[in-house]
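Structures follow.
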Structure 1
Amino acid sequence: MLSREELRAALAAQPPLVEGIDQQTQLQPNGIDLRIDRVQRLTSPGLLGAAPNLREPAAREDVHPDSDGWWDLHQGSYVIGYAETVNLPPDLMAFARPRSTLLRSGVAIHTAVWDAGYSGRGEGLMSVLNPKGYRIQRGAAVLQLVFLRLGTATAEGYRGKYQGEGQAGPAGSITGPAGSITGPAGSIK
């Protein structure tokens, strides 16, 4: 597991391990905090078959924050997007863990493995389990990425359909996986 000192060096590399962070507030002893930038509600069923080409994420629609950047979320599941771009070199992978404040309020974030070679603004599944809901503001730190060095760098890093997700595309749009919605590029205030 990488220490704060190793993470600081990786943040100074080109490309930086994580782009768009404030090292004073987001660099932790054992990881880097990521902030929430987007919330979407699921609007259709998804599909996952046995063959690699038989998969389609559920359709989504944006949940818009109020004028101060707050979302009032009812109990349920939401896909969230992170503000930062993560660039994993061939010798690092990462796991993401939710901030304990969320867990103490009945909110969980579920993520997959962040593979060596992945680059993009990832997504996670936020489950609001609290029957009273949850209020969260754009730019709040919601999870911590913890980085692990592989014994040997992988010869071929991640090449899946989510490579480059959420990064700025043409005309300032944010790109997503095939079949996903796109929207205007947003910034953290």
Structure 2
Amino acid sequence: MRGGYGAKAAGRLSVFLALRMAAFFAPVLETSRLILRPQEEADSRALFAILGDPHAMRFWNRPAITRLAVVEELVREQQAAMTGGRCFYWTLMRSGEAIGSVDLSLIQDGSAELGFLLRRDRWGLGLASEAVAAVIAHGFSALQLLRLASVVQTANHAAARVLQKNGFTCVQSQPVLLASGRRADCDFYLRERD
């Protein structure tokens, strides 16, 4: 019988196995102060603390998210992308607390895009630079990527510093139409494998 309990159980099992496979392919990374573990659905609330903060989101391509349910759906979409091998999302843990996220997305032909976010009360401590360095090392070694790209709004000097500290070079600057409908000057950064 189509759609019966057996089909639902099999569907849940395949989702469970896919998530376990994503965790296998996105290993836990460690730095001197952080643990970067594969993102989990349970991270939604911690990510909402960042994605819902208008000050933290002022340089993103969309406004702050006002509902936890939206972040929960976003995390589910990211997990689906991880199972497909198109992206890897790590949650930054410090002293057992989720404080941010780093990702490699749009993985294709030896390239990926790097993104990161950190809870505002952890800014200025070098944690973003440390987490990004760990993901770069993993991307170039284990994933055998050849190049990484990242885009930041020109006014986001802190994010630009994180990239520059990690060997990225600004290769282009231009105005971009953001998902929010407004225009912003953006800098495009690139890092090639040594």
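We did not get these values from a lab; they are worked out from the coordinates using the rules stated. Values in this document were obtained by computation on a predicted structure and should not be read as measured data. Cβ atoms are built from the backbone, for glycine too; each structure is taken alone.
Taking Kirkwood radius over Cα pairs in Å, for residues 79-158 alone as the criterion, which structure among 1, 2 has the greatest value?
Values: 1: 13.7; 2: 13.4.
Top value of Kirkwood radius over Cα pairs in Å, for residues 79-158 alone, among 1, 2, belongs to structure 1.
The maximum of distance in nm of label points 7 Å out along Cα→Cβ at positions 111 and 143 over structures 1, 2, that is, the highest value, falls on 2.
A value of -1500 was computed for helix-only ellipticity at 222 nm (-39500 (n - 2.57) for each DSSP H run of 4 or more, over all residues; to 500); which of 1, 2 is the source structure? Working through the options, I get structure 1.
Say we calculate relative contact order in percent (Cα under 8 Å, 6 or more apart) for every structure; which of 1, 2 gives the highest result?
Numbers: 1: 24; 2: 17.
Answer by largest value of relative contact order in percent (Cα under 8 Å, 6 or more apart): 1.
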